[in-house]
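Nothing in this text is a laboratory measurement; each read-out follows from the coordinates by a stated rule. Source: prediction; values computed, not measured. Cβ atoms are built from the backbone, for glycine too; each structure is taken alone.
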Structure 1
Amino acid sequence: MREENKKANIREEVQRAAQAMDAANLLFNNGFFNDAVSRLCYFLLYNIRALLLTKGLEPKSHEGALRLLGLHFIKEGLFEPRASHLFSKLMKYREEADYNPSYMFTKEDFVEFRKETEELSNEIKAYLQEKGYL
């Protein structure tokens, strides 16, 4: 992947993340808390994919993104382990939100998860800016 293509792909992932957050907030504001939580997972996934692209890594799944995040950013000390813990937690919650009709998230759940994901997203964007990708 050429450097200019890498930068364009990173910007696309960041834009997809912003759209996922917009969707999450729209769903939240209309009382669809499970769907809003599910979109938060995608918000974080797209941010992580942007991060992974800095090293030429292109995961094909949520699990692949989590594994590569751990190997190339957590293990190397570039990000704290809480980053992978948060993504892992949201992956589980996305599955609950999407496939378990008896599992119901609350307004408070969403607000807490959104705060955590926005904090990590800000760390990722700071890294991307520091490395000259944004």
Structure 2
Amino acid sequence: MQWLCSLWDHVFLRFVAVGMLNTAFGYGVYAVFILLELPRPAALAIATVMGVLFNFKTTGRIVFGSRDNRLLLRFVLVYAVMYGLNTGLLELLCRKVGLGSLVGQAIVLPVVVMVTFLAMKTFVFRGGNRHGPDPQEAD
């Protein structure tokens, strides 16, 4: 069990773990709206907005040890850029390669995850607690 705690000390691994939860949430919202036959950009926009609201606290607190609500604007800016990247790559895969919306998004996700981590680490939560939240800190 100690090896698991040791892994948790790595910011990228925490980001991936929390990102899996966040991604499942966002992809689930996206899939629901695709299945309801909304256009891809609209489904992606709704999933992105809902995901940003859900992700801000989980990523800030669990991954970077931050409770600073003043970072929300930077966080939102990163997600706006990621929306553009995501939409562009998804449209490329769907229109030019001929993939379906759900498969295309599943392929785009790893790229968006890596770029998002770099942006969060260097632009949003720079200088944050790299060892996660203080377990003694009260909510």
Quick check: 92 is what I get for volume of the Cα convex hull per residue in Å³, calculated from one of 1, 2. Which structure matches?
1
Distance in nm of label points 7 Å out along Cα→Cβ at positions 21 and 109 computed as 1.6: which structure among 1, 2?
2
Identity of the structure behind -21500 (criterion: helix-only ellipticity at 222 nm (-39500 (n - 2.57) for each DSSP H run of 4 or more, over all residues; to 500), calculated), options 1, 2
2
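With Cα extents along the principal axes in Å, for residues 45-116 alone derived from the coordinates and found to be 43, 18, 18, which of 1, 2 does the value describe? Display every interim value, and only then the final one.
Numbers: 1: 39, 23, 16; 2: 43, 18, 18.
This figure was derived from 2.
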To which of 1, 2 does the computed value 1.7 (distance in nm of label points 7 Å out along Cα→Cβ at positions 37 and 69) belong?
1
